[in-house]
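Next come the structures, one after another.
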Structure I
Amino acid sequence: MKVMVLGGDGFCGWPTALKLVNRGHDVMIVDNFSRRGIDMELNSNSLTRIADINSRIDSANMLIGPIDYRFIDIAEQYDEFKMLVQQWQPGTIVHFAEQRAAPYSMISQKERRYTVDNNINVTHNVLNAIVDVDPNIHLVHLGTMGVYGYSKDFGDIPEGYLNVKVNSTEKDVDILYPTNPGSVYHMTKSMDQLLFQFYNKNWKLKITDLHQGIVWGTETEETKMDPDLVNRFDYDGIYGTVLNRFISQAAVDVPLTIYGTGGQKRAFIHIEDTANCVSLAAENPPTNTDKVRIFNQVSEVRTVKELAEIISKQYGGSIAYHENPRKELPANDLAVSNEGLRSLGFEPILLNVSLIDDVKFIAEKLKSNLNKSNVMTSPKW
């Protein structure tokens, strides 16, 4: 299968592109490398060394299989993107090409506007290109669990749709689970859902929307093969995910930072599972008569405090509590269904000490690359 991976140079996109190649697919990456530019903008860096894209591609072609890339800003260059889709004729498009950090989207009006302009325009342009070129192309989109919010008003979180009874007709109907975004980033992912529903209804597009939990870890089977294939390791308070940030803080003897009480319960997934789940979704498309298929891409649910205590107990270090910049409950309950991906063969990697040790080893080995001032960075909501 020919798979076009949008945003394939990023934290989730790069290991997924390699996984797809390793599973026998032809892969084309499309990226504008904006994430590399944001590092310079924030005066931040990946803890790991990220090879330039040509070195990455050369190494992947030599060690894994056929992969190529094109530089296109999909939000701004619709005609160029559409032409590439026409020429390359992918069977599946995997869409990671959105600004992915909630904290970044809340820094100031500049970042809020960029997040909306980029994320919504990219998604809309991709949908239009599929309609114009080939409505049989399967779109696999990486969404977020954050579109649901963290309330249990409707019980356990199902996969995208909520079955409700209409009092006036006494009929049962499935509606999109009510969104409750906590940031501008999450708001754009909520808006993506409406675009998918509209284009699916009007043009019968095949769409899979993966509502992913918080990613931890950094390496996969493929990224370990060569130094030029290594994935990003973000540790800062803007792009660093919570567990990776805790491990980095422990490596340089900085107190583990909890915002609020730590009672916030979140869904988590290892980066290896991200790549595997996207591959499973791409390899098992819905039909043109199906509604938008929504899977919850999660492995397990834990509280932030629980994660900090695991790291503190295993590696030492204190825990420091700070005012929570987010407008959210001090604690919440969360239960999530992930039966859709499990039905395709997904077997989650659960948090364990050996896997944490792997991440800690990287953080210890490369801690001289870590800028302590960036570990604590977090905008006010």
Structure II
Amino acid sequence: MDEQPQKIVLKTREKWELFIEGIVTVALLLLLNFAVMILIDQAINSNQGLIDGIYQIKQAMTIGPWHLWSWQRIFFIALAVFDAIVVYWRLIRRYHNMQMRHIIEELHYIANGHIDHRVNLKVNGYLNEVVDSINALVDSTVNSMQEERKIEASKDELITNVSHDIRTPLTSIIGYLGLIEDGQYQNVDDILRYNHIAFEKTKQMKSLVEDLFEFTKVQQTHTKLQIQRFDLASMLEQLTADFELEAQKREMVIEVNVEQRPIMMQADSGKLVRVFSNLIVNAFKYGTDATKIVLSAHEEKNDVVISVANDGRQIPQKDLENIFERFYRVEGSRSSETGGSGLGLAIAQSIVKLHNGEIYATSNEYKTAFNIILPINTVQKED
């Protein structure tokens, strides 16, 4: 909750400054008034015609028994009003200068390293706009610093995870090739087995590097999309054909459920293929006890809703909330059996965001689905 602005409390020295300012201003005005009165009095007394004219005006302007006051009294009242205005203006001007001095002190305090300090002073007029501008700048700076810290922490986490995922297969490769190099094998079959394991670990490293490169590209907000018009239904059909053999190996069925054809949309087809491929591969690896993968799509107003679902084991709610984070695994460990870089879903989410779309996961005892909402006509964001 924001604190209420505090009224500026003048220091003793500042109060004396105001007092002296008022005294000096009044003294100067009194001298000026006295000089002006003397000059005007001399000018009138030296001109008999002017004296007679003033007298006639006084005689003509009467209200019953009362005559208009003498010109000295009228002029004195006018000067008194003028003097009051001048004194007020000078004091207010000096007070505003003191308020500005307090604001400058606050700025020096911020400049000395207290970046998150907000100016909590109650002022009026243009000074209030100055305070608001300073506080807006402070808030913007603090937010930028927090965002920068998050980015740095994210980079550190990324480096740590990548280092771990590269070191694990690399250690295996060095170990098995070392066995061959040192002649620690019984026969040719051992050599072939060691070579095969090293080859599989090398492919795992290659997959990680490729995913990391892709993730880095799609994370950049200025990434250019190759927008083109295509039939989404045909794309999903082609994907099921591409993954049919893999599904058979895993004793699973992969199928498409699209009622309306064609579904013409405008987007980066290459990147969307990567999204759907990652979701299908994710279902293969982590869809425990799944027997079927279903790709479905339909239009809703100006959007297309796509779902990649499997009938595998339910994903806990706490995991659904973090499932699109980098290197996050539902089983909570980096299993060598499932493999993968842990970047597939993060890449999918980044690509969907580049298309101004939305992706989310749902899971219950019957199915787990990754749902994507994309605009029918994607517009490339301007830099």
Structure III
Amino acid sequence: MNRSWMFVLAASLLAAPASSQTLDASAELMRTLTEAPGPSAFEESVREIVVREFEDLGADIRFDGLGSVLATVPGGAGGPVVMVTAHLDEVGLMVQYITPDGFIRVKALGGWLRQALPDQRWTILGSDGPVMGISGIRTVHVTPAAQRERVWALEEIFLDVGATSRDEVEAMGVRPGDGIAPLSDFAVLANERYAAKAWDDRVGLAVMLVAARRIRDEGIQVPSEVVWVATTQEEIGLRGAQTAVALAEPEIGISIEAGVAADFPGIGPTQAQERLGGGPGMFLLDSSMIPNRKFRDFMFRIADETGISLQPDVLTGYGEDGAEIQRFDSGRPSVNITVPTRYLHSHTGIIQRSDFDEAVQLLIEVLQRLDQETVRELGSFR
């Protein structure tokens, strides 16, 4: 084959979207979840996927007043109520106002590094359907040297939808208050690593859904009533978890999250300790909670017994739904399981498939052991 044609073929293969590749059921679920737009309070498309998956399992489905999904799959053995939770939403933006010449000013939904915002593609969730916009950036040719290294403030960020006036933008169905999600396709990288937006927390949703399906399909006995919860508005203050926990009324809880990988240049163990390929993780400290110590040690013991490497991670600046389980009523034992993730809260993060699979397995192993006596002991201080 002519070498030039070899390069063309290789480039075309690299550029092929994941949808054109052969993905197994778990990877296809992750692709579907991550590509769906769902910034905080605009999670409808993600909620539809989660509801459809649980309906396929024959689950009894409830909703709280904010739109969180609570699912109970038939066949449970009763016993203690275990809340397993992951959140629907991703970090995004909101339309603040439209300039007379058709540019869109924005506000943040969730925590963004400002340097991650310019020169990206976005989906505006307008009333007439999605509208693509680009966050504009001044070309280097006309940027003074003193400003080339500067991080732009959020107030300077704008979206360009190709319009020439406010009327044109409004005719597209875009109004102040509309949600905006990052636009980025799922892709398969080397070493069974997956690149996508919104791993926080679509990877948690995928872990939860795959575990629920395996428990049902494989006839795995679980000595409890598991309430699978997909919460809303986690990125803007754990809001869905606050309302969902009141409806679930758990005796114990597990939050599934995207972990913070620290295995690439510019970050190290003084910031976080997880790495891709090292197995699932557990936050031992974050800005919202310290896990119940008995439950924490129980998790590490089960991981050790089953040959799963569970990575400890101590960090600050991270909040999670497990904190709301912990604060429910007079207090409940709560821990988390994470899937290590590079480049969180950006248009493209990376996970490793083996970490995902082990997170699913660890969750199943733990649920098999949470009987009434164990839950009572984990919550006892006598």
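Computed from the coordinates by the stated procedures, all read-outs in this text should not be read as laboratory data. Keep in mind that what you see is a predicted model, and the values were worked out from it rather than measured. Cβ atoms are built from the backbone, for glycine too; each structure is taken alone.
Taking 4.6 as the value of distance in nm of label points 7 Å out along Cα→Cβ at positions 80 and 104 derived from one of the structures shown (I, II, III), identify that structure. So the calculation was done on III. Comparing distance in nm of label points 7 Å out along Cα→Cβ at positions 120 and 256 across structures I, II, III, the highest value is found for II. Using the calculated result -9000 for helix-only ellipticity at 222 nm (-39500 (n - 2.57) for each DSSP H run of 4 or more, over all residues; to 500), pick out the matching structure from I, II, III. The read-out comes from structure III. Match the computed value 86, 29, 17 of semi-axes √(5λ) of the Cα gyration tensor in Å to one of the structures I, II, III, and report its label. Source structure: II.
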